[in-house]
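*Asks:* In the part that follows, the structures are each spelled out as structure tokens.
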Structure P
Amino acid sequence: MKVLITAGTSAKAFKIKGSLIGKDILLGDYNEIPAFTNIIKLPNPASDTYAHEMLTLSLDNSVESIYLLDDREWQVLQISKQLFSEYNIELINGCKL
């Protein structure tokens, strides 16, 4: 199982990644991503289908927890927290870490 960290181009994402020793980490971002990185493109939280797109992405990549470092992402997914928990995907508010 994997851990997804959003805002993958930020220093905070790399700090959290470094603290999760032994975990399979995916970094993702909805902002522009440099071509030379292994950061995956995430849906924009302003999209009406953001929660469903994130759930699909998580299931397709066997993600067990998501560190949400962008406050907009956290706000939108809180509405769908129950849906994610039904698929055993933990949402972690990385904004406060």
Structure Q
Amino acid sequence: MIVRVVQMHFEKEHIEAFEQMFDEIKEKIRNQPGCQLLELYQDKQDKQRFYTYSYWKDEAALEAYRHSETFKEIWPRTKAMFDQKPVAHSLSKVHSLL
């Protein structure tokens, strides 16, 4: 399994638009082949900073999503709202208590 964490920082005036866009497209992302979980978090101290956590079956599923029409639709719109460069990490889960 691949855990993908993406940190994004938005211009203040775009926060509401991003949240609305995410709400509209989250099911499309979650229903991509190999996507097992999708969550959105907002930093408690910096309300402009958001994180997405997504679990993918494997690297191939994540790569397929990154080349999908859904990604091509959402990513350019999302990037246009940033005021800082996003930071993305692909992780392997080592332990879980769930």
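*Asks:* Looking at distance in nm of label points 7 Å out along Cα→Cβ at positions 68 and 84, point out which structure of P, Q has the largest value.
*Replies:* Q
*Asks:* Which one of P, Q has Cα extents along the principal axes in Å, as calculated from the coordinates, equal to 36, 32, 21?
*Replies:* So the calculation was done on Q.
*Asks:* Using the calculated result 47 for relative contact order in percent (Cα under 8 Å, 6 or more apart), pick out the matching structure from P, Q.
*Replies:* Matching structure: Q.
*Asks:* Next question. Among the shown structures P, Q, from which was the value 20, 13, 9 of semi-axes √(5λ) of the Cα gyration tensor in Å, for residues 4-51 alone calculated?
*Replies:* On the way: P: 20, 13, 9; Q: 21, 13, 7.
Attributed to the structure labelled P.
Read the figures in this text as sums done on the coordinates, not as results from a lab. Owing to the predicted nature of the structure, the values given are computational and were not obtained by experimental measurement. Cβ atoms are built from the backbone, for glycine too; each structure is taken alone.
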